[in-house]
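Every number here is computed from the coordinates shown, using simple stated rules; none is lab data. Values in this document were obtained by computation on a predicted structure and should not be read as measured data. Cβ atoms are built from the backbone, for glycine too; each structure is taken alone.
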Structure P
Amino acid sequence: MTRTATVRTDVADPEVVARSVRPDNTTEMETRVERDGADDGTVVTRIERDDTAGLASTLDDYVVNVTVATEVAQHAERHTTTQS
């Protein structure tokens, strides 16, 4: 039986965050961007694994990656905004 999880992360610059995490995706992962309007959006990643332990490990790694990518994007935006 396949185990799946979908992680939805609301961020100010979803394209940047999605591009940052995609290189670490395995073949069992898919990352896309969803937008409701012109401003913020959501990075959506679906993960499939054959067992619960593998899914938990992949989720743990992914959450760290998306957290770092989000923080770097926020820092870059603040730096760009204050330097202009």
Structure Q
Amino acid sequence: MTRLVELEERGPRRLDPSDIDDEKGDVAVCQCGLSESFPFCDGSHRRTHDEDEGTTYVYEDGQRREVERVVTAEDASDAGD
């Protein structure tokens, strides 16, 4: 499966002691791109467990939908040739 992730930041997030979870004593970094507290994991990855291999998904407004293909600006400009 593939997931489209849109990021807006232009720099790194530096971790400091306040980022450590008092209850768990660790920091979990998001790898799915869906966390509301990105770059930290908030458990949002649980929504991805039933994604099908070979399918591309977009998550918007809390909803998941499948997309047939992704067209980039470069692909669109090549189509005019």
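Figure out for me which of the structures P, Q the number 0.95 belongs to, where FRET efficiency 1/(1 + (r/R0)^6) of positions 1 and 41 (r between Cβ atoms, R0 = 30 Å, to 0.05) was derived from the coordinates. Present the calculation step by step, with values, prior to reporting the outcome.
On the way: P: 0.40; Q: 0.95.
The read-out comes from structure Q.
Compare relative contact order in percent (Cα under 8 Å, 6 or more apart) across structures P, Q and report the one with the greatest value.
Numbers: P: 36; Q: 30.
Greatest value across P, Q: structure P.
Could you tell me which structure in P, Q was used to calculate distance in nm of label points 7 Å out along Cα→Cβ at positions 49 and 73 as 3.9?
Details: P: 2.4; Q: 3.9.
Computing distance in nm of label points 7 Å out along Cα→Cβ at positions 49 and 73 on every structure in P, Q gives 3.9 only for Q.
Upon calculation of helix-only ellipticity at 222 nm (-39500 (n - 2.57) for each DSSP H run of 4 or more, over all residues; to 500) from the atomic coordinates, which of the structures P, Q produces -2000?
It was calculated from structure Q.
Looking at structures P, Q, which one was FRET efficiency 1/(1 + (r/R0)^6) of positions 9 and 65 (r between Cβ atoms, R0 = 30 Å, to 0.05) calculated from, given that it came out as 0.75? List each step's numbers first, then the result.
Values: P: 1.00; Q: 0.75.
Checking each candidate, the match is Q.
Can you say which of P, Q returns 31, 18, 9 when semi-axes √(5λ) of the Cα gyration tensor in Å is computed?
Q
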